[in-house]
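Read-outs: derived from the displayed coordinates by stated rules, not from any lab. None of these values were measured; they are calculated from a predicted model. Cβ atoms are built from the backbone, for glycine too; each structure is taken alone.
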Structure I
Amino acid sequence: MQVEKGLHILYNLLQLACLPLFPFLCLYLSSRAKYRRQFLARLGINLDLPEKKSARIWVHAMSLGEYNAARPLVHALCEKYKCADIFLSASTITGINAIKKDWPERNGRVITFPFPFDLFFVARRFARTINPDCFIVVETDIWPNILRQLELTGCKCLLVNGSISLVAARRLSRFPGAARFLYGCFSFLGMQSEDDKARLKGLGVNKGKIEAVGNLKFDVSIPPLDEGKKGVLLGQTGFKKGRIIICAGSTHAPEEQMLLKVFCRLKAQHKDLRLILAPRNISRAREVSRICSDMGLKYRLRSKGAGPLEPDVFILDTLGELVGFYSISFVSFVGGTFAPVGGHNLLEPVFFGRPVLFGPNIESVREIATALEEAGAGEKITSEKGLETAIEELISMPERYSKACASARSFISANRGVTERYMKIIERYFLYGKC
């Protein structure tokens, strides 16, 4: 316990030592459009919140991906705890925009705002002003001052959908007490898998607080797409009906070049083959377009609208639309798995009963990747040639493809119910008698 207190003091002393740099940081952030709009709010300036009259639940999701995972839980909280005010925060513009789209400003009991900077005086003001009964952090955005100040107000802090990679666990193990410093203020730690639970226990975190609850992403509600809606999406790509579409989502360099090489070789054998490329960073769309041109491929940018000719490649350079395009694909590839990133959401293509392919770098999604492989709904590819072979086999072996699609549907169905488990935990430990 003394070690954790010492680390907390050191954490704030380091912030104090950096205080002379704060004016320059303010100038930098205020000069950047993506930071400027939320900068003052993250300092707690002009923080306008209603007077507390009932129970309060604060849910924090760092960005769009975390909020998408938490969306079913947020809706369940709103439905169950009708007497409570719900506060929703995010750290990034994409996350904040997604929250505000679902919950317009001051829409009834739901209040949205940017997550505060983890400066001592800012954290203290937010904790005392919001004064929640329960604070729920989604996945990994853990900030010591916020957690400590909330704990001092009597708030119960809960981690949901928590995960810790093997690499992160090894790094934390080098600093005695670091894990207890980060996780010690939580009253409950809900982890995605038994492996995540074991890693936290191995770092000395109180094992009585940790439980492997499951992954909330299995409960994400994907609106059903009928043939009419799928036809609209197909029209946006410019592809003709009956094309065999590969959808590669959340890609990084050099994955696009590898995918385009594979696509060109396969297209020589399968004239109906088409490719959707969705770079993780949409600002890279121009770079991806240039690669297509260099390879002699016709392409279309989503942001530019329809064109007169059918393209070979459709480049999705807009935010929030990728999931829909997975629905019209024959097979999907999820990026950040050949690039040294660790992987992105492998489940989204599987929601539509389609198999998913991914590369060997899956540190961030290892448990789900392994489960997908064991279920026959996904396949790990280790080389460019292996990717070509896997796609070729799915095209040329209809029975194998049908079996993989059936496995994908069964996999999602068998793993649902995580939201309900979290709701029981919240009721039992945190909000019993509050509403």
Structure II
Amino acid sequence: MIDRQALRRDFDAMQAALARRGGDVVAAGSPWAQVAELDARQRDLKTQSENLQAERNRVSKLIGQKKSQGEDASDELAAMGEMSRKVKELDAQAREAEAEFAEALLEIPNPLHESVPDGESEDDNVELRRWGDPRQDDVPAHWEIGAELGILDFEAGAVLAGSRFTVLKGAAARLERGLMQFMLDMHADKHGYEEVWVPAIVNRKTMTGTGQLPKFEEDLYRLEGEDAFLIPTAEVPVTNLYQDKILEAESLPIRHCAYTPCFRREAGSAGRDMRGMIRQHQFDKIELVHLTAVERALSDLDALTAHAEAVLRALELPYRVVELCAADVGFSAQKTYDLEIWLPSQRTYREISSCSSFGQFQGRRAGIRYRPEGGKPQPVATLNGSGLAIGRTLVAILENGWQADGSVKLPAALVPYMGGCSAISKG
């Protein structure tokens, strides 16, 4: 949620930062177009109420004085009654205006950090670095490799649940499990994260705290008859472990890693990646979450991104890092780096992790604050990123490890997690 005080202090500067995302964010009819008027209205109503209450207090004292002197105070008593009625009316109007203002704030994205490059689409994202040597020979798509080896069953997934669900068998099932364990071990043992295991179902307040609601409800799976949702990422429950809490400065930074299944309707991606495991309705992911002081947010983003990169390097998978341009940064983020894995069948890089700093946006929405030494509590800064998306990592291993005889060579780091097996072969 945007900062109310910053909104009032420098409306034009915040509008300019939001407009970099695209003209529709601040266009007529947008929540932003209403927010200043709604803020002014609720503040004006509160001022009217406060002034009237002060007048009521003055008249109350006058009534006391008149009564003590044996004078008639009937006019003042009548005026008191009218003022009390008017105060209640103004307070009700102020609460209604405040609710409308707060609702509009929830629909406004995070203003971008000044260091985010300008751009109009993902084509304007800026490549920062590459690692590894992308193979350039002809490699089958992962769904062909998996079907040939008998380890990916897309038809069974469709029978059980519909399109964009997959059944993993044998070595693929073990590889999925092994990748989960490998990533958690690396982040907990080498990178210093505390592992947590969290619910995969959360309530509306929790979804709102990290910015999924109200804007993205159509992309979520909601439980029928309940105001609860399947999580789209562990970011949601892990960040909200601290909702409505005040943290002491010395407890920061807090760093958690978590495995969760993730569920997304992909309502806005009809027709994209219909084949294979790139865009599924259910998938597994390891998430990295930081809570930190606001002045450390960008340096912590570099650290978090490096931790996700370390997984790709350990798995010997070629990748690149890109900084998202203004038009491509997500609703809640203020700055984002994407890690993109090389898929030889497509001869291109595809996203496997998105690492973002949210500044105080989520901290403000979820009521997560920290107390700086000698200062008043303020919203904590949050960051998160995939460390990594397990299904897409499996896809990359199948394609980058594919051999001419149809087998798949596994990264050496995974051999202990695969029972000593160094390759997946048919049969």
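A few comments on the model shown:
- Structures I, II were shown, and relative contact order in percent (Cα under 8 Å, 6 or more apart) at 12 was computed from I.
- When distance in nm of label points 7 Å out along Cα→Cβ at positions 280 and 392 is computed for each of I, II, the largest belongs to: I
- For FRET efficiency 1/(1 + (r/R0)^6) of positions 48 and 184 (r between Cβ atoms, R0 = 41 Å, to 0.05) computed as 0.80, the structure of I, II it came from: I
- Structure from which -14000 was derived, helix-only ellipticity at 222 nm (-39500 (n - 2.57) for each DSSP H run of 4 or more, over all residues; to 500), options I, II: I
- In this comparison of I, II, the computed figure 2.0 for distance in nm of label points 7 Å out along Cα→Cβ at positions 216 and 344 is attributed to I.
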